[in-house]
Structure P
Amino acid sequence: MTAAGNPLLETWTTPYRAPPFDRITPGDFRPALDATMAAQKAAVEKIAGDPAEPTFDNTIVALERSGLELGKVAAVFFGLAGADTNDAIQAIERDVAPLFSRHSDEIFLNGALFARVEKLWAARESLGLNSEQKRVLDRYHTIFQRAGAGLDDAGKTRLAAINERLATLGTLFGQNILADEKSWMLVLDGEADLAGLPDWARASAAAAAEERGLPGKHVVTLARSSIESFLTFSTRRDLREKAFEAWTARGESGGDSDNRKIIAEIAQLRTEAAQLLGHPTYAHFRLSDQMAKTPEAVAGLLQTVWARGRARATREAADLQGLIAEEGGNHRLAASDWRHYAEKMRKRLFDFDEAELKPYLQLDKMIEAAFYTAGRLFGLSFTEVHDVPVYNPDVRVWKVTGKDGRFVGLFIGDYFARTSKRSGAWMSGFRDQEKLDGDVRPIIVNVMNFSKPPKGQPALLSFDDARTLFHEFGHALHGLLSDVTYPLLSGTGVTTDFVELPSQLFEHWLEQPEVLGQFAVHAETGKPMPEALLRKVLSARTFNQGFATVEYTSSALVDLDLHLQPDAASRDVVAFEKAVLAKIGMPEAMVMRHRTPHFLHIFSGSHYASGYYSYLWSEVLDADAFAAFEETGDIFDPATAKRLHDNVYAAGNLRDPAEAYVGFRGRLPTPDALLRKRGLDQAA
């Protein structure tokens, strides 16, 4: 490789060796990706053709080193493709998606390379390896097998073609959703259209209009923070219906951005790939290397929780229908009505609503709350720095240090929605922790889509927004605290149904009086949340949990069913979705949290395919894990926090997930704590 003036290929001399975003242009990406792919390909060919007997160092360690430079460039490219894209980056993304698939297959379908790995794996007990080395060898052996290294030449050729096509389709799926979200907005014209919206929601809608070149207007967008606020507070039922229809129809427009044919082809190709690899369905293939292991185990948990959640949601719907009747309405409760009337019911039952709560949930204070919690649990300190280049003016950077003052890593926060960012919230990294050739410290980013306030005003969050912030920060801690040698095992590189444990567990501390009482202060007065309101907020934690459980679990059940049925692709995917929902008895006034045509988790890539259940599986773990702190009488108990740090947050993929959890808790969990957490333990 040669730098040739390309900042992506240089040794970065920025503070903390952060990416030089101030110098990187879209034109730098393709040459850098091509160069680093070629360099890894040459390194892999050298490893595979080495005449020396395979050793851990000349095969496994060499493989780990071979991908470091490509990983460095790819992390920057795909980070921007999700968080701050443009037409040039999207064009490159479409071009390189199949190239990455082909490149991966050239490595993991390499017979000579797999023979070296397999020989080492067969002799693993006699090689004098430590536990981490055994783990990384075992993971490589599994990855090669699951990639198809054991297939004959015809099977390898077909699998490679499938993988390349899936990479292209996944990229198109995600870009189609972004196109739908960018192209739609609801312009609120005058006071009548703004009816019911609190001041902070109006301010956010005004800021969104300003960003879209409509100064003086108000705009609702398809960013979740924007549209959920509108659906909650607007008293214009006709406009709520219009907004809800656009939100739920993403990816189903009938035009160029329609995803239905893409989904059908993805499902068909995934099934074919799974069967090539010896599994009856893609779900069986996917789950065989997860903590759950089998579709039956996943279905059992989902059905248990579904039955409880549906019973609770049915009662909630009846209560909301009664509220409509009390107000003199003669319409049936619709899905576009639920949030609006649920908020009124919350006000009635608990004497507070989201509008009263939101001024106490300032974004900056919630960031402080997350930092405080990480400090109490793990001894971390966060200092904002301004000398690190960023890719967008809204991005903020913090230096993270440990209790001994040592540098832990950089944390990047990208909190506001914009048209260049895909929807949702996520954690990723611009550099992973590892110690292969020195102590490499991580650069971790949290990306959100909160509504941006007008200049000079604080950003205010809903309670769900604040929970999302804590959730993604839990993922960030998983990356920041990682303490492993080998890149393959670093940070969040664990099974999908275990990776949500650190994130969902961290959410629990948001709801603790010690945290809310300190950081939930009014945006105008600076006064802390009144104790009476705090008690109401905490007492309402299980309010509307039937709704929350049903919208999530229905999505997970559709995901599982679609990947369990080999002929799913021959059906109209929307008709298939409707059939599954009818089979499970989906309440009339509810929809899935992510309808199939815009289900980014499972179709923009394969990471959560047949794996959306993971959030619920991990919730079983997180509810039980937080109970470990409660049992001590101290939510920051040092001994419990140390076990959590050592076995979960710092451990990466050093151990099988079940072993890691037992290392922390002393036993495996049961669903009981989850049902109590959601208030479903008494549901019929």
Structure Q
Amino acid sequence: MNRGTHDARAPRGAAGLKGRIGGLLREWGSRWQPHEGDNFTLAYANSLSHRLPLLYIVVAFDLALTAIRFGNAAPAWLAAFGPMVLGGFALWRAVYWRPSAVRERSLTTLRRDLKAMSWVGAWAGFMFVLWGMLLYPYGDRDAQSFIHYSIAIAVFSGILGLGHAPLTALRIAVAMTIPSIGQILFSGHPNAIMVTLVQVVVTTLLLLVTNGHHRDFVRLELSRQQLVRRERDAARLAQNNLVQATIDPLTGALNRRAVLARVEAELAKASAAPSGQAGEPAWLSLIDLDGFKHVNDTYGHAAGDAVLAAVATRLAGFARITCFGRLGGDEFAALIDGALDEDGVCLLATEMSEALRAPVLHAGAVLRLSGSVGVHRLNGRSVSDCLERADAALYKAKEQSDGAVVVFSHEDEIALQDRAAITRQFNDSNLADSLKLLYQPIVEGQTGATSGFEAFVRWSPDGVRWLAPGQFLSLAEATGRTGELTRMIFARALRECKAWQYGRTLSINLSPRDVIRAGSVEALARIAEEAGAPAHAIILEVTERALLADPKRAEAQLRAFRAKGFRIALDDFGAGWSSLSQVHRLPLDMIKIDQELSRALGSEAGARTLVGTIISLAWQLGIDCTIEGVEDEAQAETARALGIRLMQGYHFGRPEPVESALAIMSQQAAPEAVELRA
């Protein structure tokens, strides 16, 4: 705001007063211009609306008293002119500037009124003085003094009433004071000098006071507006923070924190409601996109983002979904109306899954995927418990097929509790004391001689039940003990069953995480070296599942194992995702045909054709081929006829303790091997 450069002290003399008035006029005129913003205009007009009506009423009252004082002396038309014309105008302006009317006017109208106000006030004041000058000759000294008194009162009231409009006050003062001073000075009034001095001094002082009021008003209003802006900015920042804290920026749906907060609120509402009045709690559903990784890897992350946004849009179209959000990655959560029964929520979840099957168009590509859904009714447990049960249902749905729907059941609860108990046992157990190894022979199909052994691990939670890897390997993954488990099995197998001393091989299974874990190659090579085992006598068996998580890294790791001298076998071939054309890229020494194909050899021509194709591929690649799960002579005979060299299964021997394996190797040991062992 431009505050001017004028001295605040009142100047002396007529020239000084003229210069001061001119300076104030320039200063106040320039001061108004920078503050014509919308907020300031509204505040300025609102302040004046509470002052101007009172000022105009004072003027109208002053006009009426003056007309009464000259009613018998002046002509009737002249005496009536003041209260009727000028007073009517004043009353009209009082009504026009009433607060309720000002609040309804547009900013454009208010700006026009404020711009015209100072000139309207000045002309109205001048007309008041002119009327008084016309009445002046008709009165005696007392009546003439009353005119000067009325004009002075009108000027002083106008200046004080326009404390927030100093420019208007100044113009009114000039328009009324100068003519009235000239009138009294040239009329020969005995008190002309004293009246003039009083009027000039008081008017000047009041103008200075008005200027101070205006400055204070501007300063306070600007401070108020700044405070309002800060509050508005703070509210906007709080809103932005709320959005960032609760909204997933990619999909526009709730984020993980907000979804969990809604679940917690639902649980709190159910627990706080009186018994029998809570109603049925909501359903929590978890949705996982089947095939999302393929979309990301094939079409890029932009395509994946488009899919996630499309999923959010489709979920928003279900009226019975009370809220939904993205938990992370390609997993979504939705709260479903608790009024639905199990059949109803299952039907709705199926519709959700079907909606996700609709193709997504992106950059000319048609993206197709599905969504598996796991559902659990919120029943008073903690948020983590509810998520765990919904996730268990989702895991079960993904195991069934793409796009399956599973509602968490009582049987699932029992299984979950059992799994939780056994997980705690596995986590707390001393693996060295709770593991045992069994060894199953691998035989030559034509001669029946033992070619090697495969080590199988068993874990017991109680020393009575012994669980196979399929039953506890997931526990090792959940507790982060797969690396420890593999190293322990590897070291114990090499220590117990030194098959290489008998010219045999020893096969040991690697978990999927072992295949891609950094440091696995060096750790196993060091264990083999410490055990004195030649790496070429050790066959590391990996499943097709081990290659799914990170195919490129898995392939690199397998090549690193081969570089250390280990042999690599692809286990359970024919049961997973691999095609025959993919096998040639992998550094393999052996293919192990899945036991499901073995069981079908005697009854299904298609199985025999497939096995024959696998054998032909192995021959062309120059690698061995073993068939697992041979349980009778008919299967063995069919396998021999197809040209399979190595066989494994209950028909040739079950997994037995190391003593049985050593006994078999001792009986079949070649003379040179026995000599070497001795």
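None of the figures in this text is laboratory data; all of them are computed from the coordinates on show. Note that the structure is a prediction, hence the values are computed from the model and not measured. Cβ atoms are built from the backbone, for glycine too; each structure is taken alone.
From P, Q, which structure was mean count of other Cβ atoms within 10 Å over residues 107-114 = 19.8 calculated on? Computing mean count of other Cβ atoms within 10 Å over residues 107-114 on every structure in P, Q gives 19.8 only for P. Look at percent of Cα pairs over 23 Å apart, for residues 323-410 alone for each of P, Q: the largest one is in P.
Please state which of the structures P, Q yields 2.2 when distance in nm of label points 7 Å out along Cα→Cβ at positions 91 and 395 is computed from it. Matching structure: P.
One of P, Q was used to compute FRET efficiency 1/(1 + (r/R0)^6) of positions 75 and 483 (r between Cβ atoms, R0 = 41 Å, to 0.05), and the result was 0.00. Which label is that? Traced to structure Q. For the structures shown (P, Q), distance in nm of label points 7 Å out along Cα→Cβ at positions 51 and 355 is largest in P. From which structure (P, Q) was helix-only ellipticity at 222 nm (-39500 (n - 2.57) for each DSSP H run of 4 or more, over all residues; to 500) calculated, if the value obtained is -19500? Answer by label: Q.
On relative contact order in percent (Cα under 8 Å, 6 or more apart), which of the structures labelled P, Q is highest?
P
For the set P, Q, ranking by distance in nm of label points 7 Å out along Cα→Cβ at positions 363 and 531 places Q highest. Structures P, Q were shown, and Rg/Rh (Cα atoms, Kirkwood Rh) at 1.41 was computed from Q.
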